[in-house]
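I've put the structures underneath this note.
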Structure P
Amino acid sequence: MFIPALFLFLQPIGKCLAGKACFACFFNSKTQNDRTMKSNFSFLCAIMAIMLFSNSFAQKRELPLLPIGAQAPDFKLRGVDDKYYSLADFKQYDILMIVFWANHCPTAQAYEDRLIAMINKYEPKGVGIIAISPNSPNAVSLAELGYSDLGDDFDDMVIRARDKGYNFPYLYDGDDHAASIPYGPVATPHAYIFDKDRQLRYRGRIDDTENPYVTPNTSDAIDAIEALLAGRDVEVKETRTFGCSVKWKWADEWKKNLDRQWAEAPVSVEMIDVDGIKELVANNGNKLRFINVWATWCGPCVIEFPELITIDRMYRGRAFEFISLSADNPNRKDAVLEFLTNHEAANKNYLYNATDKYALMDAVDPEWQGALPHSLLIAPGGEIIKRYVGAIHSLTVRRDIVEYLGRYFADDDR
């Protein structure tokens with residue numbers, strides 16, 4: 001609502017510019033009333049302050065938690081089965097647990113098997129469970145996807161539900177958060193348990209450990225369900241919950257900043273000989289290594305390269321590194337560097353320093369028949385986990401990486 005007023009205020013400046021003066025003329029003009037100028041200037045300052053405050057509020061906005069005893073806010077959300085759901089669709093359940101969830105979140109993934117087991121055990125007893133993804137895909141950075149092969153958009157939710165065999169409705173609320181905001185989840189997962197009258201009886205964690213390899217000491221959500229099934233009051237009504245922060249669409253500034261940092265990172269390419277290539281493949285480091293052999297004149301190489309950058313940005317925060325190896329002739333170093341720079345390839349890049357392509361093939365992979373692109377996923381110590389002949393399928397590569405690195409925080413310590 002501020003834009004029309006701001007436009008009207010600036011109209012005199014536009015007239016000045018259309019004439020022969022500048023911005024300062026507006027303030028210095030003898031034809032203007034000093035009081036009017038001061039008033040208009042104050043108005044502009046007020047508008048600017050409100051706009052800055054609004055932006056700051058958008059970044060720091062905190063939502064209240066739905067209080068214990070409150071009625072469940074209704075919703076209408078699309079599920080991964082392409083059906084729309086509201087509270088009325090679960091009226092057959094005496095107890096309803098709504099858990100806020102996220103594809104990419106390692107904590108949520110650590111609870112997948114437990115949630116599936118809860119459904120199998122408690123649905124026959126009249127307990128329903130719904131998972132809602134509150135995250136805006138636009139607020140999720142690639143750097144946050146390091147424990148997953150997928151993002152948080154609806155299509156990726158469909159894939160995860162299918163791959164993992166979700167036996168509960170999985171609903172998307174990432175566009176406007178209309179359903180999630182009234183509940184006020186702070187993290188994923190975050191459980192809300194309602195009785196038959198849909199009054200909130202428990203809010204908090206599922207249990208006291210996100211580590212799927214250990215047995216929890218307390219199972220707060222299950223304890224609440226058992227109490228309600230037995231007609232008892234819930235003893236522990238609320239807890240804090242550890243997990244991934246909810247990715248509200250108004251909190252995307254840090255993602256934008258990270259994208260800018262990536263775009264501004266220096267890009268370089270080094271020459272490498274056969275012995276150096278053999279050393280790369282031997283992978284004597286402690287990181288999972290993905291090597292892609294490509295060339296600027298190779299159509300599939302050029303097409304798939306942006307996906308390789310995405311993969312690098314997803315997993316570079318873990319024990320992973322992406323290395324590109326150009327099979328262009330050495331005299332094309334400038335063209336190779338230009339291509340890499342245009343694709344913001346701030347990873348490690350090499351250019352083979354000779355023209356003998358068969359020597360290159362032998363150094364990279366004796367099983368390589370020669371077609372470009374050619375990629376290898378190599379464990380520390382040099383074991384080739386996977387060969388990718390021709391253009392990669394990005395999801396397949398991401399799955400192979402996550403299968404090796406693990407989906408949970410606990411995997412980093414194993």
Structure Q
Amino acid sequence: MAKCLSSIDTSVATMEAFVLQNASSYLTPGSLISIALVAILTVAVKRRYLSSVSDIPGPFLASFSRLWQIITLLKGNSIDEFHKLHDKHGPFVRVAPNEVSVCHPDAPKKLLLAPLHKDNWYRAGALPDYRFQTTLSITDPKTKVARSKAFMQGYSITSLLTLEDRIDEIFVHLLDWMDKFSAKKQSMDLDKFFTFTAADITGQLLFSKPFGFISKGYDIEQTLSRSHGIVGIGTVAGYFPWLNKLVANPFVTWTGILPFRLIFVTAMNAIAERERNPDVQYDILTHWFKALQQGKVSLRNIQAQTTLGITAGTDAMSTGLQSFVYYMIRHPTAWKRCREEIARAQEQGKCKSRVISYVDAKELPYLQACIKESLRLFGPLGTGLPRVVPEGGIKLGDRFFPEGTVLAIHP
């Protein structure tokens with residue numbers, strides 16, 4: 001096998017040398033096309049057969065290009081696809097020329113809990129452009145941890161529970177819409193209304209200003225539908241730095257032609273208002289401005305994290321709501337059992353409000369199990385969590401991966 005690979009490598013090197021030495025003599029359109037084809041074939045052969053992960057099974061297209069990964073992401077069924085691939089091939093599946101999807105018990109500890117660099121794909125998480133680095137876009141583990149510590153306090157359960165009444169008001173709007181559609185015996189697009197709800201909740205949590213989607217019952221300025229599209233573009237752009245700079249750069253931000261313009265403008269106005277009066281409200285921004293005063297973060301850091309919190313938070317929350325309701329509808333016995341559990345709690349004087357409180361919901365074990373199971377089956381994250389193997393390599397089970405290999409866990 002080694003001799004075969006050595007022979008292929010020698011042949012590839014010979015072809016490259018021939019092309020470079022004779023390129024100046026063959027400048028006709030036909031010759032240029034031929035050179036391009038040879039170059040593409042050379043890269044494809046190298047990636048498929050001469051990689052350290054070439055023996056790992058996976059889709060053929062994935063062995064020499066990102067096309068399989070991109071197509072799968074854009075289809076929106078990547079979770080199902082990765083499940084099928086691991087069922088077929090086992091714990092390691094090659095999903096890109098230098099990327100392996102991992103489903104191994106040692107992986108969470110060695111990849112996610114270890115201080116490894118994130119893959120450059122994460123850099124697309126800088127919103128609205130590369131000047132606004134977030135905890136998602138930062139790839140260096142030490143810098144990411146330091147930034148996260150400054151921002152995580154605002155997301156603590158204790159802090160969020162102080163805002164529970166405001167969140168309940170938004171859920172009441174959702175329930176009112178459900179009642180209206182039910183009374184008229186009309187179908188309801190839960191995808192849209194769950195997304196309206198999620199976006200307004202993130203606005204309320206972050207800076208005490210819902211955007212008004214759920215109260216109005218429509219997508220204002222088509223903000224959310226456009227943002228949904230940009231999430232797909234952003235996911236793909238992460239693999240191509242030039243594309244990321246094309247769709248997310250200071251000029252686009254300056255012109256205000258962002259697909260999520262309403263979200264960005266509302267967030268920036270809220271932050272500017274909070275600068276003038278830091279104590280006007282109590283919300284997540286309150287904690288972040290304390291970190292700003294302590295010199296732990298900059299104003300731009302807050303602007304970046306706020307934009308990320310809205311876009312990523314809305315998508316994650318909406319997906320979680322839809323996943324739970326979808327699987328409960330698919331399993332009516334589970335739905336019935338949850339209803340019975342709530343009814344028993346009501347007999348004990350709990351769960352009396354129209355929107356069940358967090359404290360009461362924690363005391364409903366079957367409901368909690370259903371929520372966790374729905375997120376396990378179809379979670380908010382449709383992509384992997386790629387990490388770069390450090391110097392010295394990593395061993396998972398009996399498999400050794402050399403430095404520079406990208407390993408991704410797909411939750």
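For the set P, Q, ranking by relative contact order in percent (Cα under 8 Å, 6 or more apart) places Q highest.
Distance in nm of label points 7 Å out along Cα→Cβ at positions 179 and 267 computed as 4.1: which structure among P, Q? Could the numbers behind the result be given before it?
Details: P: 4.1; Q: 3.4.
Of the options listed, only P reproduces it.
A value of 26.3 was derived for mean projected area of the Cα convex hull in nm²; which structure in P, Q was it taken from? Answer by label: Q.
Identify the structure, out of P, Q, from whose coordinates helix-only ellipticity at 222 nm (-39500 (n - 2.57) for each DSSP H run of 4 or more, over all residues; to 500) was calculated to give -19000. Derived from the structure labelled Q.
Only the coordinates and a few stated rules stand behind these numbers; no lab work does. What you see is a predicted model; the values in this text were computed from it and never measured. Cβ atoms are built from the backbone, for glycine too; each structure is taken alone.
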